[in-house]
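There are structures below to look over.
Derivation of every value follows stated rules applied to the coordinates shown; laboratory data play no part. Fair warning: this is a prediction, and the values are worked out from it, not measured in the lab. Cβ atoms are built from the backbone, for glycine too; each structure is taken alone.
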Structure P
Amino acid sequence: MDRTTASFVDIMGAAAATSGVLSQQQGRIFALLYLNDEPMALEDIASELEQSKSNVSLNIRGLVDWHLVRRKPKPGSRKDHYEAAKDFFRAMQEIFERRFRWTVRQVISAVKETKADASRGNLSRERVAFLNQRLDALAAFFAVMDAGIGMFVEGKAFPADQLRNVIALNLDQAQRSGRSSR
């Protein structure tokens, strides 16, 4: 591997490791494939990255699952060959839908469960009102995020103005709440 490619591979590996989506090894594999003009066999990827074939195979499966790499048959060869995705929009749609939307929906679910729990609990009316105010603000923000991710996945514009309105509303409510508690 030439020095320029090696540098890119290492940087992409480091970036992937901090993404919360891909591992460092997956980032390195993607980078290597992306800078190759021909699909590569597992053995060649493993050799270039100085990794075991089984390790590369395991990490490739994750990249295929995220639509960042695809299997590409090579005429005359029985080996599996792979190439990097070039449709980044499609890949990001998949990541947003499967990774970030799932997290957003976990928060929305936690808000609903907590509100239900607070209404059944032995809390004062003031405490329940405070919790509901905070939880409603959180739910409004994450509902807009969920809708925005849905729009992105469908290829539509993200509703940034709606998000700004939710943030402004939450800040205004927090400021009023802070003044009333003094």
Structure Q
Amino acid sequence: MIGFASLITVAANFPPENLNVNTAIASLIGCTIGSLIPDMDQATNRLWDLLPAGNFLGRIFRNLMLEHRTISHSILGGYILYKILSFVILHLINPNYVDIELVTISIMVGFVAHVCADMLTKEGVPLLFPLPFKIGFPPIKALRITTGKFVEKVLIFPGVIVYLIWFVAYHRVQLLSLLKLIQS
């Protein structure tokens, strides 16, 4: 949900010059996938279930990522992801029908949104991996949330929904112009 809210925010504030239906759909899917990528270091990540031989591949790749919230939640991990995407997407998506750059940006928006959301948790993230400390916001650990607990379920999740409703209402002109781009 936070990845989607981030993508809508970026799209309204930095609207693409050209946008077609294929790119819009690929970007929404890409943002969702990007939001799941940081947690590929966990066996329970839904992305493994979507891939052929996902459980087998998951066992291999989870070992490469060390443990939960290490390289996959860092600037270095984001850089590596971007480099991999720059190569892989070019070979997976036909650039005649889909704007590869917008899809790559959408995946990265999802990735960054996930890492930023995890910064709000008590555990924080190793943003400067391989340096051994974790960064969180606010800096005082006691003020951060615990994943899956009351504050996340009752304040954060509904807060994101309220933000989306407000944002769409407040930026309806920009968002409607994006929809017109898609239709043309």
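Please state which of the structures P, Q yields 0.75 when FRET efficiency 1/(1 + (r/R0)^6) of positions 75 and 99 (r between Cβ atoms, R0 = 30 Å, to 0.05) is computed from it. Could you put the intermediate results ahead of the total?
Values: P: 0.25; Q: 0.75.
Checking each candidate, the match is Q.
Suppose mean projected area of the Cα convex hull in nm² works out to 15.3; of P, Q, which structure was it derived from? Mind showing how you got there, number by number?
Working: P: 15.3; Q: 11.5.
Only structure P yields this read-out.
Kindly point out which one of P, Q the value 2.3 was derived from, the read-out being distance in nm of label points 7 Å out along Cα→Cβ at positions 3 and 83.
Q
If helix-only ellipticity at 222 nm (-39500 (n - 2.57) for each DSSP H run of 4 or more, over all residues; to 500) comes out at -22500 when worked out from the coordinates, which of P, Q was used? All intermediate terms of the calculation are to be shown ahead of the outcome.
Values: P: -22500; Q: -19000.
Answer for the origin of the read-out: P.
For structures P, Q, which has the highest computed value of relative contact order in percent (Cα under 8 Å, 6 or more apart)?
Q
If FRET efficiency 1/(1 + (r/R0)^6) of positions 35 and 115 (r between Cβ atoms, R0 = 35 Å, to 0.05) is computed to be 0.10, which of P, Q is the source? Please report the intermediate quantities before stating the final value.
Details: P: 0.10; Q: 1.00.
Working through the options, I get structure P.
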